[in-house]
Structure P
């Protein structure tokens, strides 16, 4: 699984790409696909609200030059200093507002009566190559098998299910993945087909793309158990860079080529 412990000081990381991500999230979540990019089942509302509370408190404490609580009204709100935008802490769609604050996408897994964890809420405006509407309400294992994650059943499923059961609120963990994308679109990779028709059958990425179109896509997935609701929260931060840019870093081309050659055939 490639999991390691995460220091709480680094739970949410912001960088100089924050405004780009923020603008794209606003356009996506407030656009015509917004209701399919942000969904919350009734049984996950309390966890979604807890998520907004925790993220807001964290940001005001960790990044006081960027965020502050707005005290001009009786309703508790958070203000983004750079843009002047103000968002409610308590609303009917807390994950949407939480997603506006950070560069990460958000997903909440809720334990069912059968002991499995189900995707019951998410704000996923920048997924790249999967759709929340296709995975919503699925158990953990089916999320991965339906997406044809290589070697999931053989090497990952048992360990991941045990890990979810044992994760405590006192501990946060992080893992990374990476892929090569054949276009430069952060929110949705159009090279695999239209986002609207994706569920009808996946299209393979185009063959022999130009080097200029290739992008390195890496996800920083932080996991924590929420202390009040017991839900497991994923915060997924995407790093998205042109291959021709990272190839300028000493040693990177060789390491990336070696990693790609090590992939098994099913990947």
Structure Q
């Protein structure tokens, strides 16, 4: 094991959705690991059409549009570009988001993020928005998925914002019973398994029988990206061996490296 490749010879299971797994897998491979993709969840477009219609009628009147994930950015702008051929239809709205991946997705639309907390949580984003002093009677559109908690909306409303919540995607469990990667995981195990969402944890727990390890397979250490994911791990009785210092993929990988050095 070298300083440049601290994960050389290690097998690490990645539990993100198939279309998102490559980012984390790439970080692990760059450090020498063998990344095993176990797509425990899938993200599908599911638009709340009545709310979308209302929001797009009022689009130029919003003060803020808030995104909590890159998935939200992708599906929102798919609908926007389908219905509008001029970016100026957005008016003078400002954009706020959680996380670097979400910020990059917004930048990919040639738009600037004006509010992004250092800590990548919805609660931190609410605090950052409140700190701008711009929320009193402001119209805010929050783009969400089906599993997003409503703490963000509640905090913004408590700060006197007028909040509309628009669901544009849903997260579902993926059946891994016939996945070749799942068979590989059952047979050989891994040195670690990384969870970046509560939904992946719940899916893993629901499919425990299909993911039961062979007697001689490696028993993986379980890593969590942050407090919400850790809480779900506790609820399903899963041990937590390490937690990212901040809720980001880079911090999760760093926590893994530090734990395996012990």
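Bear in mind these aren't lab numbers, they're just calculated from the coordinates by the rules spelled out. Fair warning: this is a prediction, and the values are worked out from it, not measured in the lab. Cβ atoms are built from the backbone, for glycine too; each structure is taken alone.
Each of structures P, Q was scored by mean count of other Cβ atoms within 10 Å over residues 53-60; the highest score is held by P.
Supply the structure label, taken from P, Q, corresponding to helix-only ellipticity at 222 nm (-39500 (n - 2.57) for each DSSP H run of 4 or more, over all residues; to 500) with the calculated value -8000. Traced to structure P. The greatest value of distance in nm of label points 7 Å out along Cα→Cβ at positions 101 and 133 among structures P, Q is that of Q. Computing Cα extents along the principal axes in Å across structures P, Q gives 61, 36, 33 for structure Q.
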